[in-house]
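In what follows, structures are represented as structure tokens.
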Structure I
Amino acid sequence: MASTTTPGTSKEALLRRIAQGYRALRSSLEALPRERFGEKLSTGWSLNENLLHLAAWEETVPPRVAGVLSRGEDPKLYDEIDSFNARVAAESRGKSTDELFARWSAAHERVLETVRQLSDDAPPLAFDVVEWNTTNHYPDHFADIGAAVRDAADLVRLIQTNWLPFRLGLLSLGLAALEQTTSTGWTYKDLAAHAAAWEERTATRLAVFRESGEGMAGVDDTDPFNAAVVERTRSRDGGDVLRELDEAHRALVAEVEKLTPGQLHANDDWVITVVAGNSYGHYAEHHEELFAAVPRKPGELLAKMREGWRPFRNAVGRVGLIPLSGRTSSGWTYKGMLGHVANWIEKIGPELPVRLQGRRTEALPDVDAENRREAEAGESRAEEEVVRRLDAAYRAVVDAVKALPPDEDVHFMAVRLICGETYGHFPEHLRELLAALPKDARAILARFDDVWRRFRAGIRERGRGGLGEKTPAGWTYKDLCAHAAAWLQEAVRELAANEFTDWNAGTIQEFNDRAVEAHRLVGAEAMLDELDTSARRMREAIAALSDERIANEKVFDIVAWCTYLHWEDHFAELGIDI
């Protein structure tokens with residue numbers, strides 16, 4: 001275990017390189033079937049022998065570094081490398097794979113502690129001893145992993161086992177955080193695009209190799225390739241980049257699955273080498289950089305949840321209740337889709353205690369069956385029930401996270417559960433919701449006319465004499481008319497001035513109280529005339545809106561929330577079925 005001394009090595013840089021190399025090798029070994037660890041490989045050793053070999057050499061590091069610091073020379077602690085290796089290989093026999101992994105873990109942690117205690121001006125030989133047995137040693141054993149891969153299924157298992165934490169790590173950041181800068185100077189969006197580009201490139205090369213036996217020559221110049229990716233990503237949406245990453249990954253896995261064992265091992269395992277470098281080995285290279293931004297504390301997790309919930313829930317509100325029986329671009333009803341989202345949020349509560357301990361429930365739900373059930377049940381559920389269920393499910397998770405000790409780290413198994421079923425899930429369906437929003441004046445007027453007809457009919461059924469009766473909400477039907485007319489008038493005023501009020505719960509309540517009080521002495525017939533006149537003026541204001549103005553969120557919201565969305569809110573008081 002010898003190498004050339006690297007002058008000026010810092011322990012921070014060394015720790016970073018050790019983490020990357022160890023993670024790449026360790027995660028790859030852990031992805032391989034345990035029942036094969038005792039089998040002899042074509043490289044000469046079994047995987048169990050590899051494990052103890054790695055552990056044994058790392059165990060020599062702390063005393064050898066101590067010797068360098070005290071005496072200025074490496075005491076080595078072994079007579080000869082080959083005999084040391086043979087003795088260690090023999091020692092592995094009879095030991096379980098779990099025992100050997102645990103011994104390597106313990107040895108590795110002692111190496112890390114040794115490095116942490118080094119000063120940057122420690123003798124270069126001290127750093128050399130560490131590197132000889134870690135960063136320079138790990139690559140020697142990737143050939144053993146390649147030899148353990150029997151077929152495409154094995155290689156896919158290696159890819160997917162390492163892909164999952166990488167992809168969920170990106171997901172756990174939330175879309176907004178993808179624009180933040182990483183420790184290497186690019187953004188997390190750049191990192192995602194970078195991974196996507198290399199996986200896409202690898203899938204293409206594998207396809208050429210599979211079809212023609214060519215494609216192995218010609219390695220990309222990484223710096224220009226990476227720079228071009230970053231430049232191309234600069235103005236792109238983070239969600240689009242993640243979708244591109246998923247598509248590239250699916251393409252890579254699909255190509256690997258088509259390869260025969262002979263193709264995998266041709267030309268000194270070329271396929272395995274290129275796949276490792278651009279997928280599971282690549283994820284390890286960026287692990288520390290990525291996970292530095294993953295939320296750890298409950299407060300950080302809550303902030304991510306709210307960041308994802310607000311646009312999703314706002315879109316649900318802006319769509320309204322009536323369209324929820326319609327079908328989305330995915331083929332299910334909006335009610336079915338919202339029930340699907342609520343169902344997966346509801347799964348968090350029972351599973352969370354297990355995930356907080358770093359485990360997962362043995363019996364995982366049948367995803368396809370759950371989704372089919374929710375899609376079918378959504379057909380008959382009431383719109384209000386679906387939205388209430390969604391809100392209740394989300395509130396329950398918020399309460400559960402708030403109840404966690406605020407200063408303790410949340411295990412990543414729990415983070416990925418919460419992320420995957422809340423803020424990581426919402427963007428998948430946000431586009432379906434946004435597609436249901438009216439995009440021009442004609443579409444808005446169609447909603448306006450439909451809902452107004454139902455709302456006004458509900459008022460008409462009360463008759464002029466019935467406007468003084470109490471609604472289930474506690475005010476009179478005349479108060480309800482005054483309230484509706486006042487918001488129509490406010491919307492017309494704000495549209496004309498092109499100045500929009502930032503309403504909150506307090507100012508909304510004050511406005512409602514003023515509207516009712518201002519109409520207390522108004523007669524029933526005059527109240528209905530005012531309501532009808534206000535609706536006509538609002539309709540005229542909508543008809544005059546350009547598509548550009550409607551695309552302005554403030555304009556859209558004042559129109560929608562003061563007309564058809566508002567009237568829907570009062571359907572229950574008027575006894576109107578959606």
Structure II
Amino acid sequence: MNIFSAFRDRIVDAVESLGLETRDGNPLQTAKVNVEPPRDASHGDLATNAAMVIAKQVGENPRHVAEKIVAALENNPDIVEATIAGPGFVNLRISNAFWLTQLKLMADPHSGYGRSTIGGQKKVNVEYVSANPTGPMHVGHCRGAVVGDTLANLLAFAGYDVTKEYYINDAGAQIDVLARSVYLRYKQALGHAIGTMPEGLYPGDYLVPVGEALAEKHEDALLSMPEDEALAVIKDAAVDAMMALIRDDLAALNVHHDVFFSERTLHEGNGGKIQSALNDLTMKGHVYKGKLPPPKGQLPDDWEDREQTLFRSTDVGDDIDRPLVKSDGTYTYFAADTAYFVDKFERGFKEMIFVLGADHGGYVKRMEALAKAVSEGSVQLTVLLCQLVKLLRDGEPVKMSKRAGQFVTLRDVVDEVGRDPVRFMMIYRKSSEPLDFDFAKVTEQSKDNPVFYVQYASARCHSVFRQAEEQLPGTKADLDRLDLLVDESEIALIRKLAEFPRVVETAAVAQEPHRLAFYLYELSNSFHGHWNKGTDNEQLRFVKVNNPQLTSARLGLVQGVLNVLRSGLDILGVAAPAEMR
């Protein structure tokens with residue numbers, strides 16, 4: 001349960017019970033009433049702006065309205081104190097009994113604590129990574145992979161019907177370059193000298209096994225074929241091999257997609273799906289024949305000084321109209337993007353999220369325009385741009401991978417530091433901000449390393465259960481004796497746990513999964529802080545040999561912490577370990 005939403009409902013009920021009338025005679029508007037944690041925890045547990053929202057409508061002083069709200073809340077059994085602060089904020093202090101009721105839900109492994117229904121099973125498509133299938137994943141793909149996968153997990157946890165999708169760019173010129181690169185590796189596998197890989201082809205050694213596999217399967221038969229026929233065979237084999245490599249790399253990062261959509265299928269049948277999409281846009285008046293004026297500055301690759309088929313994207317929010325057909329009669333990339341969007345729209349997605357690299361900033365307006373044109377505004381489209389990741393080792397830049405030839409691969413990073421540090425740290429900053437990833441710091445066992453600190457909290461929870469079993473065999477968490485938890489430090493930890501459902505909902509709505517990573521660090525800090533108090537004060541230790549009932553109650557608190565850590569880390573795709581080594 002999101003207690004902030006629950007108490008907001010109580011506040012609104014209290015306001016409506018006052019019988020206040022607006023100056024214009026219309027019903028009171030309460031949509032902007034909110035309940036949040038107070039900026040200063042000493043002021044209480046919850047704070048609401050209700051008095052200020054209502055005061056404007058009824059023409060009264062906000063503090064006067066706040067006094068009425070406080071009076072209306074006097075008989076609420078869960079509120080032990082309501083005070084007025086500043087211009088009219090109402091601060092609430094909640095009873096310990098209420099917090100203990102929440103802990104019972106937190107500690108119950110079957111309650112699904114933190115899950116939400118705010119998504120209403122709305123169909124959402126999250127497309128992320130979608131790297132060209134021309135080689136192994138590089139570290140530039142890593143952040144988008146983690147952000148997209150975590151966001152999809154978060155939305156599913158918040159009640160959305162989520163599909164994780166990968167768009168395979170297997171129909172462009174880069175695939176022709178891949179095929180020619182593999183053809184040389186194929187000849188090399190047959191014993192031909194190929195010399196230095198020509199400029200413009202892919203030089204990495206990762207293509208050597210692909211050439212060897214082709215040589216084993218076809219022997220030298222491809223050499224006697226016309227080049228275009230041989231390259232067609234090689235192209236299929238190369239794309240399949242690269243996608244197997246990419247899937248393997250992503251699996252190492254615990255990234256999995258539900259759908260792998262091939263761009264090539266849009267071009268089949270002489271571009272049937274693309275032409276169908278363009279016909280639909282033409283019927284709606286969004287496609288016309290015309291000439292584009294030369295843009296200022298450097299000319300884009302898709303600009304041609306001729307009459308051509310154009311998407312009238314400036315009518316739906318774009319800066320310029322977009323070409324759909326090249327001078328040679330083939331479709332532009334944007335034409336394929338149009339057909340792909342139509343395909344998603346026809347699959348019933350009401351919301352589409354694209355997670356892209358920072359270099360795709362120019363992609364945003366054209367896709368937003370396309371969404372408006374195709375869906376007539378019914379689809380919510382979001383493009384999240386992930387800023388660059390700078391790899392460091394003790395503050396010094398990391399050199400490129402020898403295997404890839406030109407870049408550091410995703411697998412290099414995962415193999416060196418492990419999946420969990422990579423995933424956690426890639427999400428431990430807002431995706432729109434640059435990220436420094438230092439190999440030394442992410443493996444450090446200290447509070448300054450967030451992933452270690454959070455996973456250590458999980459391990460400590462398990463250590464409490466092991467200690468209890470050793471000292472009081474058979475002792476389990478007793479959720480019926482949580483009333484024995486009376487120390488302020490224990491209640492404070494429960495209050496922190498109670499923020500979890502709100503964090504899930506706000507992070508999902510804002511599409512900012514880094515908020516969850518921040519929260520897990522804060523929760524871990526609260527747990528470690530409470531643990532340390534037990535080190536200094538024996539009365540606060542979790543396991544009390546001379547008081548099994550209190551021990552059972554405190555095991556319930558630890559179970560609550562562990563359950564929330566598990567749920568949060570599972571959304572991030574990170575393990576919640578039982579011990580640290």
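Here, each number is a calculation from the coordinates, and none is a lab measurement. If you're wondering where the values come from, they're calculated on a predicted model, not measured in any experiment. Cβ atoms are built from the backbone, for glycine too; each structure is taken alone.
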Taking FRET efficiency 1/(1 + (r/R0)^6) of positions 246 and 382 (r between Cβ atoms, R0 = 25 Å, to 0.05) as the criterion, which structure among I, II has the greatest value? II
Once FRET efficiency 1/(1 + (r/R0)^6) of positions 158 and 462 (r between Cβ atoms, R0 = 25 Å, to 0.05) is calculated for all of I, II, which comes out largest? II
Of the structures I, II, the one that -22500 was derived from, the read-out being helix-only ellipticity at 222 nm (-39500 (n - 2.57) for each DSSP H run of 4 or more, over all residues; to 500): I
